[in-house]
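Asks: Scrolling down, you'll hit the structures one after another.
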Structure I
Amino acid sequence: MNRPGERLRLTRCVHLCLVALLAVMSAGPVYARAVPTLRIAVLKYGTVSWVMDVIAHHGLAKANGIRIDELALAGTPATLVALQAGRVDCAVTDWLWVSRQRAAGADWTFFPFSTDLGAVVAARGAPIHGLADLRGRRLGVAGSPLDKSWVILQALAREQHFDLARDAHVSFGAPPLLDQELLAGRLDAVLTFWNFAARLESRGLPAVLPMSAALRRLGFKTPLPLVGYVVSDRWARAHPRALAGFVRATRQAESILANSNAEWAWLGPRIKARNPAELKALRDAFRAGIPLHWGKSERGEASALYALFARVGGRTLVGLSPTLQPGTFLDAVHY
């Protein structure tokens, strides 16, 4: 017969075994129900954050079986640093950066966010109605000499047999500063990002040359998404559910933004629209930039556009590869 002390030890042992068994049994469903997660870096007040707000507002991440964790940062360089450091799985940039990185051995890959580009906006009363009128004028360019819209504008000027960098008085700067200079009459025109152009248009300033029109004049037939979501090939292969759910959620959010004016009324304070006219201008411009198709023809035109960037911008813009690197576009995503 067991002694009392032995019975007590046996009882404790059985109890501990039962606790451990219950812990394992309860943990099983948790692991089975693990939600695929995508971590994305976004600009705090950038246009991608509008899409993320709509996803959160309508519960689209949960509806698509995923979780989206946002990391809000102050500038595009910071988002790319976060991506390269592994702090996030996804960031937003252009496919020029992706191709340049792939040429250096990285495995980043791209799928579309927006076809929106910049526009040339003229000052009130300025005698500027097209590209040729910029000769001898004070032109502000948002960003740097490597800005994509600036390269496109220079390419179109070359088609018209003049050198815009030489024949205009060009200065580069941040879009808000250029807006102030334009409104104060110290610039005759600005080439600025689409959302800043939309805000200026809502104040009565004319957009005399959208970059989408410049691309058409250069022979590109399809609106091309230069800006998109970037992940690594390795991450995409390892997390197909998270990727597929994210693509579905973003497309659903874009559909809401394309079709619901009420959604924009809700979003207005978040995007800091000053008045209904500015909100409408931003809404219409955003809608115009939603990619409708992303397949073989668009990718072919993107390769041709890359060749134009390489020709005009050179190695400083495209890096070591004169042609678009294989794998720049994520094969798993087609529209």
Structure II
Amino acid sequence: MPAHAPRFHTSILIGLGALGCAGEPGQPFIAAYQDGKVAALSFTFDDGHRTHLATAALLDQHGLRATFYPVTSWTSDARDAGDRSKITWPEWKDLAARGHEIGNHSASHPDLRKCDDAALERECVASANLITAKVGIAPRSFAYPFCKSDDRSRRLVLANHLAARGYFPLYENDFPAAKANAQVDDAIAKGAWMTWLSHGINDVVFNEHLTHVAEKAKSAGLWVAPFGLVAAYRQERDQAKLTVIERTANSIRLTLTLSPEMPATRWNIPLTVTIPTRSPLSEATVNDPVPPATARIDGDRIQVTLVPDGRTVSVSWR
């Protein structure tokens, strides 16, 4: 990936900012989160322990997806003996096919600040290339080993990944579901993006937490998505330009384009345009060439999700 990839920084709760609110009544705007969701949650799991297979199975049962960060030198094509054996490359490929993000956690889990240039290249770039070859999908995000980095390592990581994850409060072992649920509810109230960092969580408490999260995803506008996907959406959103070509009482024609600094070959995450209307709707249609945009009625708003490639999209409603 080109060296001019945008840098990405995170904190535990990232608020909506200006893009999360409409301007004048009736003016469309790019939604803070995909599909017009009000907040986001990403589960991330480090090191590739075999217990993460059960974790992924629980997520699948609730219709949710997460990010897993294997260390490439700890990963093999076949299972090693012993209770501490890691997930294999075929198993990572299967998890990716099920919609989970397989990120990059380096080649050998060193403190990147102590690596020379050759070692840093192996840890950040060769590891990404290996994941791409073994899994079939390039890792979108990188998790710094020990959550430690410096300017030199960050530059190389973000030249080869769309986003990087640093430190977040740990969500591990027997972390009470009630406490986890309360933190998610707080993120929803703040319109924030929350990330859990974990090496492994008790299946019983995790299942209880996932039940709460899945319900909030349906009823409270929570977007539960892999870390790299949320990060890419936010970066792409911040570089997108929405242009209204024509507006009537019951229709709109618009285009959504990206900054020339963001090549479409790298940035193809569908963005959501929120179109406020004057009253609750019964029907909304979108006339769009391939790849198609989608329109969803959300009370007195229409959520139109489309790839920001500059084509003209027409939306009508009643």
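Every number in this text was worked out from the coordinates using simple rules, so none of it is lab data. Just so it is clear, the structure is predicted and the values come from calculations on it, not from any experiment. Cβ atoms are built from the backbone, for glycine too; each structure is taken alone.
Asks: For which of I, II does helix-only ellipticity at 222 nm (-39500 (n - 2.57) for each DSSP H run of 4 or more, over all residues; to 500), calculated from the coordinates, equal -16000? Mind dumping the intermediate values first?
Replies: On the way: I: -16000; II: -8500.
Clearly, the read-out refers to I.
Asks: Figure out for me which of the structures I, II the number 4.7 belongs to, where distance in nm of label points 7 Å out along Cα→Cβ at positions 96 and 248 was derived from the coordinates. Could the numbers behind the result be given before it?
Replies: Numbers: I: 3.6; II: 4.7.
It must be structure II, since only it matches.
Asks: Computing mean projected area of the Cα convex hull in nm² for each of I, II, which one ends up highest? Please list the in-between numbers first.
Replies: Values: I: 22.6; II: 16.6.
Top value of mean projected area of the Cα convex hull in nm², among I, II, belongs to structure I.
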